[in-house]
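What follows is a set of structures for review.
Just so it is clear, none of the values below were taken in a lab; they were calculated from the coordinates. None of these values were measured; they are calculated from a predicted model. Cβ atoms are built from the backbone, for glycine too; each structure is taken alone.
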Structure 1
Amino acid sequence: MFLFGVEFVFASYAITRIHEKRQKNKTKNSETPSDDHHDLNNHDDSFKDKNSRNLHYMKASGITMGLSGLSAASPIFLPLMLAGFTYTAIPYLRLVEESLLKKKKIDGYVLYGIADLMTLGLGNLITASFAVGLVHTGKFVISNAEKNSKESLVNIFEEQPNDVWILRDGVEIEIPLESVKQGDVVVVNTGDVIPVDGHIIEGIAAIDQHTLTGESQPAEKSVGDTVFAATQLMSGRLHVEVTTSGDETTVAKISKILSHAIDFKTNSQLMGEKWADQWNIPVLALGLASVPWLGAAGMVVILNGHVAQNIRIVAPLSTLNYLNIASHQGILIKDGRVLEDLPTIDTFLFDKTGTLTEEEPIVGRIVVYLDDYNERDLLTYAAAAECKLKHPIARAILKKANDDAIMVPNVDDSNYAIGYGVEVRIGGKLVQVGSHRFMSKEGVSLPKTLQEDMRESYEAGHSLIMVAIDQQFAGVIEMHAAVRPEVVALLANLRQHGVKHLAIVSGDHREPTQKLAKTLGMDDCFYDVLPQNKAEIVEKLQAEGRKVCFVGDGVNDTIAMKKANISISMSGATSVATDTAQIVLMDGTLSHLNALMKISFDLNKNLQKGWVYNIIPGTITILSAFIFHIHILTAILLSQSGLSAGIVNAMLPLRKITRSNKKKNEQ
């Protein structure tokens, strides 16, 4: 009678598939073939649809279990039970068919499918219904956990208002957010969420940017500064000129990146799947071989001890949740695999300027060589020459002039030579500011005493900017590289995490680069390196058998980042769309690199625990089939306890986010 039940299930499935193929032929030009509608593994479905479908089949399985119990009391309920079992088993059998016919392999779905149908054939109706229901329950729990985690991961950037106030012809009017366009001026008041990316044209404010940078302290912003959508105005009032809105904002692009970050299988998952797949046929063979001693029920127990599908479920869930933690700390990870691979890195190669050091140097000594001028005069002329330039040295000189309350004179004319220096005319005088090479190229005679000043500065790790007035060498401005305050602790932490080789690569001269490397305790340094040659340094280190993580600050490091095993950029939120790095530190500093390392090591520990939680129950189940001759239902509960433990283990990291949010709310 119960073998007839198995035949009924197969016949019903065959009829269903034939009908679907006919329907598919009728609608072959449609965009969504009906054949894919019920696929439990269809990742193109939305989480909401997947959840609803899994919940539906889970409820149907519950009803089938009830009918199974009634069937034991009265055979009149048996046809209804078989109909319910068949209905809930069909989506499962699709996966079995796909494994056998499309993938041409025996996997966990095949083993569990055989076990469940044998359970039905043996007359264990409640157990068979429970086993199929457990599949749908597991699918629902996982899809629901994925939905919640992924929504938490992406939705932190989606707290946007429906309507915004804009300024037109001096009047504030309210319009829908989707109607805002580039060039509009948006008015943002205290407590409002900034709805667009743009530049401040009026006002001063404190802005909470933790959704982007992970920093809890508000950032002070004023005219000319850039602001981002989904950040909140804590105090003040701003007029913001829109540069991008809607799907083109930085946070929208981040959301898209994050939504695809978990589409890659981690190495641990791949290794686990490979290991599990290698045991599929041996487990099936063991089950078949055990039949003479344990009977068909013993074979079913052994098949239920396999853990292939559990590993496929738990590993990506762990990775997703740690990506979630990283994003809440201002770390954007574009590929979930690199988070797992980070502990294997043994070499960190840091770009020097703008990465280990602040982007802007600071002005040190000013040495005057002409008797007719003093330090203030030299700084005034240098600031005037650099006032229209945007590079870090120019900004540092202008800042020093501003700090010293110097009125920078107007510039009559200018001629900027890239990489060497600048020429301007100020009050009829020709002022030239630039490097030693620039002065030699322009025919400026350099005093002999300059060599000693150059030697002292270079030995101290500084660089010199030279100033000439009317073709006469007037003096030098010493530029000091300011090491980022977080660097020393960061490097010590990397050593503690097992990083064996730390190195600097820089386009700067040998002396300042070597001086910084020695000060920071680096193992090596590379100097006078052009941006396009940084990749050669990465390849050189890799040729020595090292796994290299390149840490840079933006576009100039693109080629090196592509060559490195892992690449980290600290260019921040302003360049998310163009940054080629696999990991972006959104606050533009190295502050969160220690947190990144901890997250990556914690992920690996979590994945290893997930392995153990699944392998041990599966192993016990198989051994118990021979030693204790356990019941099929006991075997199912025992083996699935590993999946439950694995899911709980994978979800534990989210407690950190909950505690962090609670702490913020209390503040």
Structure 2
Amino acid sequence: MQLKKETFIFDFDSTFIRVEALDILCDVIYHDSAAGAQILSEIQSLTDMGMEGKLSLKESLTKRIQLLKANRDHLGDTIQLLKNKVSPSVIRNRTFFKQHKDDIYIISNGFKEIIIPIVQEYGIKPENVLANTFKFDHDGNIIGFDEKDELCENKGKVHKIKGLELGGDVIMIGDGYTDYETIEEGVVSKFYAYTENVSRKVVLEKADRVAPSLDEILYDLSYKASVSYPKNRIKVLLLENIHTDAKKVFEHEGYSVETLSGALTEDELCERIKDVSILGIRSKTHVTEKVLECANKLHSVGTFCIGTNQVNLDDCCHKGVAVFNAPYSNTRSVVELAIGEMIMLLRNIFPKSVKMHNGKWDKSANGSVEIRGKKLGIVGYGSIGSQLSIIAESLGMEVYFYDVVDRLALGNAKKCSSLKELLAVSDIVSLHVDGRESNANIIDKRAFEEMKDGVVFLNLSRGHVVDIEAMIENLKSGKIRGAAVDVFPEEPGTNSQPFISELKGFENVILTPHIGGSTEEAQLDIGNSVAKKIIQYINTGSTHGSVNLPQIQLPELQRAHRIMHIHENVKGVLAQINNILLEYDNNILGQYLKTNENMGYVITDIDNFHNVELERKLREIPNTLRYRILY
């Protein structure tokens, strides 16, 4: 509860709304015509000159009105368009405007006829809108404005606010130089340079408070906001060339994003992660116990790939850190590469291509066979293995598979009861297992002995699942006709580091730099998919798609406040949460609990806003792993 009166004064153009209202009016009049584009450019230049103090406001307004040649009939369409141009953080905080409507003013060098219909929907009183007014002729043409109103004069906002004789603290929020003048002249207590929509250098150089959103202002002033923590303070670190769309998704949400092209070592990550709320990695960066000890603000880890074995999931659970991945996004890309490599190996394409580059013409069918009719053995029948099964069968292959988990056979695929059975029957063996420790060297010396002579062998899963020395021995002996390897026990951290492997130099081995899922389509889908899962978790508490937290998927509830509580799975925690909420006169509007063998995850929607003491008590419940106010 506020102990003293505070009055908020908002600029309209590029603050309350994302755009300049007269720009939209110009679009309505000229409908994106060539003449309209020229007029709009001139209007925008005049607007900037007025906002930056390089042109008198009266002169700027006069020239803009003359250029527009607008009519009253144009205003209705302009207003409807502008209602969809309200700043995102203003929309999020609609409740704030309605709760404090008596203490909120709109001040603008724009025009009441446009502004009032828009801000009224947020509870702002028409009499609290301080702006210019149009002059119309008998035909409804806009021919000017009331030049007697001080708002069309230089320092008009200063004089207008001074004339209100407001008591208590007066807080000015705006993007232009005319807004900054209010603090410079001492008629307001605080000024926030508002940058959600536009940043004006002349204002930023002078202002001592910069706010990228209304959430930041309300947080700074200890007011109730739509979100408990300003989004611009949420730091995201994306490593290993994660697709640029992921960065765009996070930035669109208002988060602060840093990207690095390569992986980080454990010590490097320990140093960089201290203020990070969201970490995005691929396969080479490892999130260890040591890293998590340094991650004081970490809420979520996104593995922008299929696997999660590079993340210590148990420690993430104990710290209440949600982990998300993309289990299906690059499935097709890996399958297509596997099929392509099978064909290349069976047709001896790779060595023939090398000969051609060396000027040798080797036209021969010897040892070149079709993929049709061959027996394909798939080790690991998850999302990739099963899709490979379908496509391989459509190409005329006979498919066998083996998986430690009981999987449903698709199409005419045949399930093998053991790895030995699969290896003995397969002309081609393709690995599609995950990176768990128990899968280390599942293809060892004995496994190669159990394969057919002349087998084609592919590993597009994990580097450590194959005994490389045994593989080399069988390549040299001719047991393996050809091989394709996309993953390696040791891989360079960046593209600038050298690749070292004993597999180099074999003309019948296709080596690729861990690019099974590296297609533009897959990386785009992964970037969007993982980023959006994390944002849903941060915003609403939804854990749908999390690999380590109990999964809850729920909508955002309007006119409520949401808290999340992660705790060890012991008796009585939910009762303690509800007793504390009852103690502080909260009615529970909705509650969702999901548990697994280690932890419980509770989302609670309440009607009464939190206070510091309530938060402290919820955090201090025994066995609590993490508590957070979502909104």
**Message:** If helix-only ellipticity at 222 nm (-39500 (n - 2.57) for each DSSP H run of 4 or more, over all residues; to 500) computes to -10500, which of 1, 2 did it come from?
**Reply:** 2
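When you work out FRET efficiency 1/(1 + (r/R0)^6) of positions 114 and 306 (r between Cβ atoms, R0 = 35 Å, to 0.05) for each of the structures 1, 2, which one comes out largest? Working shown, then result.
Working: 1: 1.00; 2: 0.10.
Largest calculated value belongs to 1.
Could you tell me which structure in 1, 2 was used to calculate distance in nm of label points 7 Å out along Cα→Cβ at positions 274 and 410 as 7.1? Please list the in-between numbers first.
Working: 1: 7.1; 2: 4.8.
Source structure for this number: 1.
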**Prompt:** Can you say which of 1, 2 returns 107, 59, 30 when Cα extents along the principal axes in Å, for residues 122-489 alone is computed?
**Reply:** 1
**Item:** Comparison of 1, 2 - label where relative contact order in percent (Cα under 8 Å, 6 or more apart) is highest
**Value:** 1
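In terms of mean count of other Cβ atoms within 10 Å over residues 234-241, which of structures 1, 2 is highest?
Working: 1: 18.2; 2: 21.4.
Largest one: structure 2.
Comparing 1, 2, where is distance in nm of label points 7 Å out along Cα→Cβ at positions 314 and 346 highest?
Values: 1: 3.0; 2: 4.4.
By distance in nm of label points 7 Å out along Cα→Cβ at positions 314 and 346, the leading structure of 1, 2 is 2.
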